[in-house]
Structure I
Amino acid sequence: MSLAWSPALAGSIASLLAGLATAVGALPILGIGRGAQRHQGTLLGFAAGIMLAASFFSLIIPALDHLQDAGAGRWHAASVATASVAAGAAIIMALGRLLPQDGIEPAPVAGRMSHRSVWLFVLAITLHNLPEGLAVGVSFAGGAYAQGSTTALGIGIQNIPEGFAVGCALGLRYPPGISFLGALLSGLVEPIAGTAGALLVAHFRPLLPWALCLAAGAMISVIMSQIVPELGREPAGRPQVGLILGLCLMMLLDVALS
């Protein structure tokens, strides 16, 4: 990056590029299309694995590191993480009650994940992209271009499988074009948060651990309330394979790029 760029501009552009990586990950859904419904168990298991790994390795552990680097003791850091994870889960549970139910069906239909479940899933991923964008913007503050670029690159690579997961979830109910667009939009919250983080770093840096753990709680809540029940209706084998593949892939990326 050119050193003539201000930290705010650099943070905005870097977080935009990281957010656009979700669209790269969602590209295969344009080819899979409606075929996603035939592989719901595998795809949902894969998405759950990605979300589970991201909750801990992308969100909770970095939040604890931020808190301890800022001088918080172990009990203080653990209390902040616990409270914000619980708050994130509570938000998703409340939204789940507020969102309208789908039309009543006589029995659960395989390959027909409900609209409500799909959108809660997308909401959780989108919510988790906000603190990631914030982290990119904050890392550029004070002209730390090398650190900011490394953070943006790591988050961008992690966003690729997340974009695929969002595209697959939407592909269970919507046409490929809408699924791809939804995945793209879920990543475009990152430059909004990245710009805010770069401009108002003094205000947002202390809030970053809370935001990270809040997003983690939201994703874990969605896994348990929306994805696990769907996987229980699938034949044994494929969902477990998908979950392990997603978890291992995301864990590898998170740990290697942290």
Structure II
Amino acid sequence: MRIAIIKNSNSQSKTAAKKLEDKLTAAGFEMDLDTPDVVITVGGDGTLLGAFHRYAQQLDHVRFIGVHTGHLGFYTDWRDFEIDQLVQALLNDSGQSVSYPLLDVLADYEDGTTSHYLALNEATLKRLSGTMRCDVYIKEDFFESFRGDGLCVSTPTGSTAYSKSNGGAVIHPRLDAMQVTEIASINNRVFRTLAAPMILAPDEWVILRPEPFQDYLMSIDQFSITPQLVTSIRFKIASERIHFARYRHMHFWDRVEDAFIGAKQ
């Protein structure tokens, strides 16, 4: 089994990653940053997001494992003091995994070029100054004219991140759905939007057609992009999925309770 270890710059993460690499090498595993079978991230959810984008072209054969050096996250099953148990789980590996849906983003520009992205958490479109104005289509049918700061489109796993902070619902990751949430929409006698999160089925897609301004900011997970003049952006559930090597299971709602509510009294 070929393994890649991706860590953040935190000293605790560096120490844990070194210990993990030494124990994996001693156990006979091959370290391979280019074509791994398993990618282990040491840090937090942000570290795993970065690793996902690094290996986005290899999702058909790569499985991910998250080791957290702080509080348990939504993508991390292991703590840094459980290195020995993780190595033993890898030695007993039988290929088990769980997969989650991803977001497929296709942006069209005025000059006829396109950009294609995959997102694990969410993608957003905002204006850097002034009100964002764009028409929203569900599949090919016009739905509404949006006015506000921006729009966020998230995956089920991403529903606990930026989407939730904008009033979105928390969606179980076994659902192949995507969610559209408004960011500070304008609703008055002149402009009206749904003013509620929308959860779309896997055979549906959303198209945004913004008015032609140069100062749009698009984000794909934690990466910000200042695109050229955008004519439309299409969002749909991707055909690709991310696979996690899950040797033990923590129920999704237990993760939600731990992250947002805290220990039961």
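For which of the structures I, II does the calculation of relative contact order in percent (Cα under 8 Å, 6 or more apart) return 46?
Numbers: I: 46; II: 20.
Structure of origin is I.
Name the one structure among I, II that mean count of other Cβ atoms within 10 Å over residues 24-31 of 13.0 was derived from.
II
For distance in nm of label points 7 Å out along Cα→Cβ at positions 32 and 80, which of the structures I, II scores highest?
Checked I, II; max of distance in nm of label points 7 Å out along Cα→Cβ at positions 32 and 80 sits with I.
Identify the structure, out of I, II, from whose coordinates Rg and Dmax of the Cα atoms in Å, for residues 88-223 alone was calculated to give 16.7, 59.
This value belongs to structure I.
Out of I, II, which structure matches -24500 when helix-only ellipticity at 222 nm (-39500 (n - 2.57) for each DSSP H run of 4 or more, over all residues; to 500) is calculated? Write down the numbers at each step before the final one.
Values: I: -24500; II: -5000.
Derived from the structure labelled I.
One of I, II was used to calculate Rg/Rh (Cα atoms, Kirkwood Rh), for residues 120-175 alone, giving 1.02; which?
This value belongs to structure II.
Any idea which of I, II comes out highest on Cα Rg over 2.2 N^0.38 Å?
II
Each reported figure results from applying straightforward, stated rules to the coordinates on display, with no laboratory input. All values derive from a computational prediction rather than experimental measurement. Cβ atoms are built from the backbone, for glycine too; each structure is taken alone.
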